[in-house]
Every structure is written in C-alpha cells, then in structure tokens.
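*Asks:* Structures given as structure tokens follow.
Read-outs: derived from the displayed coordinates by stated rules, not from any lab. Predicted model, so just to flag it, every value in this text is computed and none were measured. Cβ atoms are built from the backbone, for glycine too; each structure is taken alone.
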Structure P
Amino acid sequence: MASIPPDHRWERKAKGWFLEFRLIPVLLWSYTAVVLGTAVAYVASGSLNPLWFVVALGLGALIQGWETHAINEIYDWRSGTDQADGGRALSGGSHVRNLGLLGERDLWWIFAISSVAVAVLTVWVVIERALWLAFLIVAGYGLGLAYTAPPVSTSYRPFAGEWLGGFPGVLLSGLGAYAIQTLSISLVATTALVAHALVCTAMLVVHHYLDEPMDAGATPPKRTTVVALGYTNARRYAGIMAGIAAALYAIIGAIVHPAFFLGAIFTVPAAWIHFHIEPTDLRSVTRNELRVIQLGVAAGLATAVGLAPPLWPLLPIAALGYFAHLAVAAPPPELARAWRKVPVTNSDSRRS
C-alpha cells in the first residue's frame, strides 16, 4: 500500500472508503451484470434510457460495493478470519482494518449511508417505474446483508454463500437492470444473467482459496465451500460452474444472437484456468483470480457491446476502474500483473 502520513486523517478515510468498495470485484459482479442486463433490454425494446441505466448501476454498486462489503468487513474481522493478513492481495477483506484506515464505526457509517441511498433510489424507482421492481431491489439488499450478518451468515456455511448469496445477488442485479428498462423479465435475459452469475460464483470459490486456513480457524468457523470440499473438489466445483456458463452463452448465441458467442469465447479459457489453479500458492491464486475476473468482465461487456453498440464507452470505463483500484491498492508487481511473467527474487520467495 502507498503510505499516507498518519496526520492526514481525511485522506486515510477517503482511501479506506475507496478500498472498502472493492472496485475490481464490483466491476465483475454488479457493473457487468447491469451492463449485460441493459444490453439485452436494448435488443428486446430497441431503446435505452440512460437515466434508468445509471439508477440500476447505482443500486447495484451501492448494494454490493458498500452495503454488502461493509457488513462483511465488520463480521469477518470479529470472527478473526480477516485479522491475519498473510500477504493476501485480493482476499481477506479489503484490508482497511489491517492498515488502520477505517475502524468498525466507520464501516457502520458506510453501511448506514449506503442503505439510506438504496432506500431513496428504491422509492424513486417505485414512484416512477413500477412497485414490483422494489422486490428485486429489496431481495438483493437482503441477500447482501444475510451473506455475513448473523444469524443467517450464508458465507459461513458451505454452498449457501454461493447459492443464497453470490449467485442470486448477481442475477437480481442484472435482471433489475433489464426490468427497469422494459418493465418485464424475459427468458433470454435470465439465461444470459445466469451464465454471468455462474462466472461470478466460480470466481468467489477462487476468492476463498487463500482464506481457507483463516476461515477454518475463525470464531465462529467460516465453513466456506472450500473448507467443506477441500481444495481439489473446490477447484472442480468452480471449473464446472464456469464450463456451464460457457455452454449457456453458446446456446443463446446459437438461438438468439451471435454476440453471445463472445461470452462463450472468453469464458472457456476461464474454465480451463479454474481447473489448473494451485489453491495453496499465493501467486497462482492471485494472478489467476485476476485472470478469471478479467475474462469474466470481458465476456459480459463484449457481449453487451455486441448486442448494444451504444454501450461501448463502458469498456474503457471498466478498464480505468480496474487500473485505478490496482494503483490505490498497490499490490506487488508479481501479483498484480496477471498475464505477464515476473522474475521471482529470493526476497519474493521469502515474502510468500
């Protein structure tokens, strides 16, 4: 991390808020889901309302980026699983507590402010669009809260974190974007967003590899699917999900629109990567998690632009956000440069 002098309190707070948002995962999950859902709506309706796109994007970002992540940070720190940093670049929380950038009170403020913002936007959507859209928003908010907050804590239970947390959260984010444009739900939109949600859920499994020792020793134990299955079966589990996602993209590419083939083209190598990650190796997990994220974003956004060319500016915006996160977090080059080999020095070996 780039250092900030201890007397620069507000700079530290701002950096903490930025890192707590966890922009790189948000780009894969809610950002790409909203863009993909909007693109499918563009094909279905022949039009795109920029205002409601921004509202859908804001809701997805607030719910995932700050509401869900703030609660996750609070309770994972209390259980102890995030307190051991261990050199993890992506997993182990946002590291704002380890770095002394934010305290628990700050995280509750993030949760409260983001929750109020979500409520205001929800009321606006209900008044201007349709009452039933509130169900999608409230369900997504509730799933994000239940992901870590007791007594449900789906992330602390095997399979529940994926299937009662991550997967439906991504699906609702994308379907909400589609529905706010069209005031409907379609089979094509659902299938495309199921594919993207599977890509994200597979990435979530990778995200938990390096956390496994800390999760197993937490109080209460965080029994993620990786802890329950073990590394070998968890790797297969993630790879199969990514493979199914590629197949779904290919099917709707053949039946509905050839742009969906772009989703399959980028997801196939991601599935291969899942089967070849070394779950106990810091470099393998970090660099391959970044590769999976890059391929997942490319699959969703390339498909979206193929369906709705006016959305092309969202490609450079995603790239800018990705590199902004890396610039602020400043991970070691051998971890951040996902596709380039970096010579390993003796000091690197000792650090890992």
Structure Q
Amino acid sequence: MADFILYGAYGYTGRLITRTAAEYGLRPLLSGRNAQKLEAMSLEFGYDYRAVDLKNRTELHDLLKGYKVVLHAAGPFAETAAPMQKACLATGVHYLDITGEISVFAASARRGPEAERAGVMLMPGVGFDVVPTDCLAAYLKRCMPEATELVLAFAWKGGMISHGTSKTMLGGLGRGGAVRRNGKIVPVPAAHDERSFPFTEEATLNAVTIPWGDVFTAYFTTGIPNIRTYFAVPPAQIKMMKRSNYLGPILRLGIVQKFLAKKIEARPAGPDDEQRQRAEAYVYGEVKDVSGKTVAARLRTPEGYTLTAITALMIVRRVLDGEMEPGYRTPAGVYGPDLIMEVAGVTREDLA
C-alpha cells in the first residue's frame, strides 16, 4: 500500500515529487483527474494510481479513507484547495500543499478551528512557497523577539517557472499587490516599493514588492505586525508590473486571460534537469524593532522546484511519523526555523 496520496501527480511539480519520493523511503498513491496520464506515470514509476475528480465528493472521500496525509499539488489552489481540505476534514486526513497564494492561506486559517476539532493539520505552503522564507522569518524572530517589521526578499539564478506557477501569476495579473501593516493585510499597487538587496556577496539586485504568501504566513509564524515581501526581477519586468496598475481591467478580461494561457501552454512545462541543477535560489530577510535596530540574514538554497519536492516530502515523512499539530499551521511554526537547514546545500548567513 502507498504511504500517502499525491494529488496532481502529473503536473510539473507533482511529477518531480513522484521522481523524488523513493529517496525519502516513500511510495505515493498517484491521483488527479486524468486517468490516462496517471496510468502512464504508474507504468513509468511503478506506483499505484487512482483517478478522482475533486468535484465528486463521494469518490474523493473514498480516495482519502485509510490514508494519513495527502500532498495536494494540483493548482490553481485558489480553486482546488477548498474541496480537498473539506474532504480531509471529513475523513480525518492531514492536508499539505505547495501553494503560495495568500487567499489559500487565509481560507485555511479560517478552517483552523474546525481542523483542530477534527484532529487534522492543514499546512499549505510546504514547498519553496513558503518553507525557506517562513524558516528565515522564524529565525530572525528568534534573533530579535521584539521585532515589529519584517522584510523578506528572494531571487532566482537560472531556471524558469512552470506552467502551474505561470497560470497562478496570470490569475493575479492586474490585481495589484499586498503588504501587512499593523497586523492587517492591505492592498497596494503592483511593484509598490522597490529596493536593492544583498542576496550574495557578489550580487546586489533590485526587487519589488509582490503578494508572496509570507504576507500571511509569516505573521502567523512570528506575530510581527508589519511585513513586506519582494522578488528580484529585471528592470523591464518592473516596468510591466507598474503598467499593470493602469491596465488591470483589460488584463483581467477573459479573452486576454485565455490568450495568455495559450502562450503559457506553448512553453516548456518547466525547467529541465540540467537547468534545475545549474540554478539556485536566494532569500534575504531583515527585521527591525521600534528603535530602528536591524538584524538581517540570508539563505542560499537549491533551485525552487527542486527545493519544493524535497521540503514537501520531508514534511510528509514527519507527518507520517506523528510530528504534527491539529489546526491551521505553518512549516516553521511546527518544525522550527532550522527545518530548512536539513536540506543538503542550504546555507544561512547572518549579516547584521
């Protein structure tokens, strides 16, 4: 019998998780809507499969029965997380996913009390979204318990983004950004603020605010009331992000979304093995107290999709071993700031 359910197994990241599972002594039950794709993966990897549509509540409940945890990798999570979470709550199965969407974290937190009563842990964001940033936020909070401001920024070297990530970004196109002020999430324009960050000794890069999941999760993990998240992008892309503030209604039109979605489908599904091996990611974090004192640190990690497969499976393994807390939870909130340091190749450096 399989150890856990991997729903969305034939997506780019789901497939990568499937390829990596054996390294953690795990056997996934491959699942998703498309039986033909699942059968092909079953023949390739030797794992059992079962096709189930999230809209079929009876079959979904039957799928989950007898399992302890589901790793949900089928986006866009703003549409798919709710039915899977509800099924997990009904069947007593712990829920993990790889989202980075603020709306999904917020909805999961609202289900937190119900999850506690059911003895179920809801932990969205067990991949690059948001394990390294969540761990760095918790580390900085440990360094400065009185911090009132948190800044997180990340950058990628090489690689590319998958179809799933691209479509999630497409869904948010023209909708602006978000930051947390005095404990509340507030909307801001896209690319609201621009800063330079020393991601490595050699590379100081410009980055702009984006509505990364930590705007929600880092507050839950640390209690720090003011949070901004940044992503390093080229100047041309920054200009496009700023223009989107004026083109929002057009960018949200169905015909425009469909056109851009076709463009995404025409590209490769994600970085190939060679690209992932060459690429890496950087995370910078900074906290400040009311006096203006600042503490900063940074991480260097494997490429984002590689890291997602690793951290997701690490957390699946922990849940199977009984390391979990019922309710809505964050990775660093349960497993601590040093969880990310268990990943081979990750380094953490104090800066101030």
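*Asks:* With mean count of other Cβ atoms within 10 Å over residues 65-72 computed per structure, which member of P, Q shows the largest figure?
*Replies:* Structure P gives the largest value of mean count of other Cβ atoms within 10 Å over residues 65-72 among P, Q.
*Asks:* Could you figure out which one of P, Q the value -12500 for helix-only ellipticity at 222 nm (-39500 (n - 2.57) for each DSSP H run of 4 or more, over all residues; to 500) was computed from? Mind showing how you got there, number by number?
*Replies:* On the way: P: -21500; Q: -12500.
Attributed to the structure labelled Q.
*Asks:* If Cα extents along the principal axes in Å is computed to be 55, 45, 38, which of P, Q is the source? Kindly include the intermediate steps, with their values, before the conclusion.
*Replies:* Working: P: 56, 41, 36; Q: 55, 45, 38.
The value was obtained from structure Q.
*Asks:* Given a computed value of 18.1 for mean count of other Cβ atoms within 10 Å over residues 217-224, which structure among P, Q does it belong to? List each step's numbers first, then the result.
*Replies:* Details: P: 18.1; Q: 22.8.
Structure of origin is P.
*Asks:* Continuing with the same structure: The value 21.2 for mean count of other Cβ atoms within 10 Å over residues 25-32 was derived from one model only; which of P, Q is it? Let's see the in-between values first.
*Replies:* Numbers: P: 25.9; Q: 21.2.
Answer by label: Q.
*Asks:* Determine which structure produced the value 1.00 for FRET efficiency 1/(1 + (r/R0)^6) of positions 185 and 209 (r between Cβ atoms, R0 = 41 Å, to 0.05), calculated from the coordinates; the candidates are P, Q. Working shown, then result.
*Replies:* Working: P: 0.75; Q: 1.00.
Answer by label: Q.
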